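Next come the structures, one after another.
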Structure I
Amino acid sequence: MFSKDYSILNIGLPLIVEAVPSDRVVHLQWEPPSFGDIEIARLTSMLDDNVTRKANEEAIAKVHSVRPQLQGIIPAKEAIPALQQRLLLHAGPPISFSQMCGPMQGALIGASIFEKWAKNEDEALTLLNSGEIQVSPCHHYGAVGPMAGVLSPSMPVFVVSDGDRKAYASMNEGLGKVLRFGAYDDEVIQRLEWMRDVLGPTLNRSLDITGPLDTTALFGQALAMGDEGHNRNVAATSLFTRKLAPFLSTLDGGRETLEFLASNDHFALNLSMAAAKLCMDAARGTENSTLVVAMARNGVQFGLQTAGTGDTWFTAEVGPADGLFFPGYSIEDANPDLGDSAITETLGIGGFAMAASPAITKFVGGAPSDALKISVEMGRITISQHPAFQLPPLNFAGSPSGIDVLKVSETDILPVINTGIAHKKAGIGQIGAGIVRAPKEVFLSAIREIARLRNLT
């Protein structure tokens, strides 16, 4: 039929060339824009105008102008007045106790016992099911927490600020049997009591001596040392410890605190989350902006908020992460993804800064080349680059920063989130780590609402 050799360019439909020798086929990955939703494609096109672009420039400028400073570590009830009541905060969008996943219910039970509102599991369940102990998202109070994300009145929290604006995060307990994975036995409660009585006050006293800690500089340096700011925080934790060590060594409880920091590579994660929360909250209320200001998971739903849609949550069902499992565990054991830690990706670190952290790629089931590809790919769905978070392997380009729901729709690229994998049963803990993509439905819902507010529907 053909007098000369030929090659075939295949666009999006590999099945039609199965009979053709593979060395003669070039596959081009392509899908219809807006995930094949014609109405969303129309709204995306209408919203992609000067009004939106101006609003997004304003919103991302607000984000990048924030310089979070770690001011201190104080009891949560002193930072968040609402916690003077019987209120517990949790990760992700709003959800009732009865609908929660196992690890989050376990963490709330543990927090109730820790606060001495309940003597045991049965009493805690009675109080939580009846509503005598109320629950609400961390995000609604300027706070964030990893995994189950539970925050109770007596727990010490990081306080980061820039001027009058503040944000908060719990302190990281380390690995193993911990509250954020739903464990609540005596060992867990005793550690929380030690963090309340020794760790928090000791670190706070050292900060009184050193003065505020510039978190932007800390995490910018950590990226240059091989962290990505979410699943890998070895460098940031080391820098934090080195900053405070000379002063901790002179304080009562200092030796215990240093030993704890030395054993907990993830300690700086919660601080990065608080800093990212402070930055993203600066863009809230920017009219007509399509910038994502929060991504969070409660173990049942994935939730998203944008700068221009107020406090509205756009939610969709969330599944487990794809990654590597510890020996003896599989996807069958995994809880759907949970935690507020995706606030790091929202700012532009974590999965978006994977290029800075080739070491993390093995842990999440990839190779160094995959890390570079992911950071480049995330640049296609973001508004800008973060000027302070430079990625050495990408010629010191700033990390992709500021997810735009319209760009997600235009490219069919979903944000990558680095995450841990929790067992679906409370208290077993982490069983792996990997990456997860945000569900497309939350972006489609956000676009519909933004278009409605612009009177385009």
Structure II
Amino acid sequence: MLQFQPMNYDLVIKNGTVVTAVATYQADIGIRGEHIAAIGEDLHGEREMDATGKLVTPGAIDPHVHLQMPIGDFTSTDDFFTGTRAAAFGGTTTIIDFIETAPQETMLQALAARRAKADPKVVIDYGLHMTIGPGDIAKLDQIPGAYAAGCGSFKLYMAYGLRLSDGQLLQALEAVRDVGGLPVVHAENWDVITTLIARNLAAGRVEPHWHPRSRPAELEGEAAGRVIDIAAFVGTRLYIFHVSCQETVARIAAAQARGLPITGETCPQYLLADWSLYDRPGVAGALPVCSPPIRALAEQANLWRALGQEHLQVVSTDHCPFTAAEKESRLGDYSRIPGGVPSIEIRYPAVYHYGVGGGHLTLNQWVAVCCTNPARLFGFARKGDIAIGYDADLVIFDPNREVTISPQTLHEAAGWTLYDGLTVRGWPATTISRGRVVVDEGQFVGKAGNGRFIPRHF
């Protein structure tokens, strides 16, 4: 495990407790250029950082964010600069965002357009999922080109205007399977949802209280089970986005017990909040609107258990922020409130505080669900671990630093946070991306454009 090399390095992290998904040990880490060059004792470099009393982990990976994304009448509030800067403050060194093709646009054209927005702004590395909507079924022959260009994963919807019918799901899953890509899916039963929404609105039930009651957990589980069955028939792996309830966990766990390559994630809003938030007056009740919705309090324990038992493999964020004013503008119809919760900065420390501190996860599982598993599942070959030759994406994490979360302590652009007032113990002190220090003791020292698009293949 330990390498002893009597040479100097560009940067050495000294005296820290190294935590990976499989081991915890004391060591220095030597960085040369963009990569980890040595792990050992008494290493020296041109610059040295003392990590005594701190944890040194891989940089976290968030495989589910929506930055600078047009959604309906709005655009998500964080752009590629503010969003990746906030991510870096929270110990995240890689994100995956999304591409949606316009009707007359090829997948490669859409990829180039999305990169043109991201490349000048990102302060950390990123990848992109290619979305396949109903209008893209005629473009399935373009999937090999998109895969070759580095889009290793493909987003399929079972809700909204981007919803695929079961027959279209079959076709898309087959096409992604044939190139060796990973299909990722938003699983909800849209027919039931639209029926319940129409029924509520007709009866004058327009408040956010009715949002989770229009998107029942039973039907999230049903949709997950249905797409899992189609994937099993096709013979492809599958990853389920933003699991919010035990009904979906049960479908995933049953598939895994059958030996099927089905994996999934949950998000901070489902682990830390409950649906009583929708009953707050005015805009406060609109802020937590997201889909799937935040569920009853009992689901928190269910989801933590699923992570600890490894039925769910990842904690992502589904970071999709809108301002309070944008949320408030749709208060007269809960179904039109722009859906999304900002969590990109708090994810890594919150999972440490509530997961490790709450006895749900070990230190190594914390690193697994936030760093290593997303790297392995999404094709980041040299990220998510601390090993010779890997990208020097590292976090010096202070387990004793207490932070009371508020809009003032965070760097997200939304101007509000669902977690206002929560105090967590454990916070990143320093974040390093490919050998470059991006955040140092709470100060941003990175630069727009220093991040890089990372092509992903399997």
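Every number here is computed from the coordinates shown, using simple stated rules; none is lab data. Because the structure is predicted, anything quoted here is derived from the model rather than measured. Cβ atoms are built from the backbone, for glycine too; each structure is taken alone.
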Candidates I, II; Rg/Rh (Cα atoms, Kirkwood Rh) computed = 0.96; producing structure is II
For helix-only ellipticity at 222 nm (-39500 (n - 2.57) for each DSSP H run of 4 or more, over all residues; to 500) computed as -7500, the structure of I, II it came from: II
Origin of the derived value 6.2 (mean projected area of the Cα convex hull in nm², for residues 192-279 alone; candidates I, II): II
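Looking at mean count of other Cβ atoms within 10 Å over residues 32-39, point out which structure of I, II has the largest value.
On the way: I: 14.8; II: 18.6.
Comparing I, II by mean count of other Cβ atoms within 10 Å over residues 32-39, the maximum is at II.
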